[in-house]
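These are the structures in question, set out in turn.
Every read-out reported here was derived from the displayed coordinates using simple, explicitly stated rules and does not represent laboratory data. If you're wondering where the values come from, they're calculated on a predicted model, not measured in any experiment. Cβ atoms are built from the backbone, for glycine too; each structure is taken alone.
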Structure I
Amino acid sequence: MILETVRLSLREMTQEDYPALCRILQDPQVMYAYEHAFSDQEVQDWLDRQLERYARYGFGLWAVIEKLSGELIGQCGLTMQDWSGREVLEVGYLFRRDRWHRGFAAEAAIACKEYAFEKLQAPEVFSIIRENNFPSQRVALRNGMSVVGLFTKRYYDMDMPHLVFAAKKSWA
């Protein structure tokens, strides 16, 4: 277990999580910010990327387990992302549609931000969110972040404007 909150446990994903990841990443409504649901291979590539991140950085997107049901209901964690020519530590999250609007994303994201500040001694964390992804923006705001930038990512031959949210560690 990497992190624990009142309702959630976060741990590294394993290959055994592939079916649960498919339920998230192959849902077109969950993946609307990516403009497409993932294929089987894209889900595997996503999982492989997390496993590589664990090996390289010691963190990545983690499996979010709902304590009450014992089910993998989402993923949330820390990744290194490029913004404005530098690598920044990002809090990212994706949850199953049937678990939306219950506060799980904010609960997990807040725990990940605290982990970044306390365990990794990061001075600042970011969330990079598509301009039209208002639910994720609300999570970032609940996570104490504010908008610090805007840029456009090119993905699947589309220009996608993204807002950059950030929170700084309080050293008090």
Structure II
Amino acid sequence: MKIVQWTLAVVGVVVLAIVVAGVALPSKFTVARSVTISAPADRIYDYVVEPRQWAKWSVWQQRDPRMRVAYAGPPFGMGAKWSWESAKEGSGNMEFTRVVPNALVEYSLVFADYGMRSTGAFRLQSVGNATIVTWTNTGDVGGNPLKHYLALMMDRMVGPDFEQGLANLKALAEKP
């Protein structure tokens, strides 16, 4: 009987330590990646500002070709939106909230499965005959200390997808 009590006590202390440590972790996260593309900003912008174009370079749609996607609002630019359902990649929706032609596309992103909202942007900066594209996403997982671990790992979880997506975008935009 004492073994059971000690086991429960140890498990309780471990759970308490995880929760207390979670409280100390930040609830906010930022993921950012950049790439230099040997193409003018207007060519790259066209792939980013139109939701239907994302299928050509997005890692998530490539990983799940069976992903169901629905589009709404204008076909491109501010107010363009889409939602998706995927057994592999989760479900969510995105809407472009601000655009500056050939320079910026900002969006809001919702993953209802995880109760998460975030905002992001694509910034295009012309440098000579090339364009630096920076993709960022920031959010706040809220007050749940266990979700703070998710915020801590977000860059490692999503960063590689941003890198691959930008590499795909680069390959697409640099085609003659």
**Request:** Compare relative contact order in percent (Cα under 8 Å, 6 or more apart) across structures I, II and report the one with the greatest value.
**Result:** II
**Message:** Starting from the value 15.1: which structure in I, II was mean count of other Cβ atoms within 10 Å over residues 86-93 calculated from?
**Reply:** II
**Message:** With Rg/Rh (Cα atoms, Kirkwood Rh) coming out at 0.93, pick the structure among I, II it was computed from.
**Reply:** I
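Can you tell which of I, II yields -9000 when helix-only ellipticity at 222 nm (-39500 (n - 2.57) for each DSSP H run of 4 or more, over all residues; to 500) is derived from it?
I
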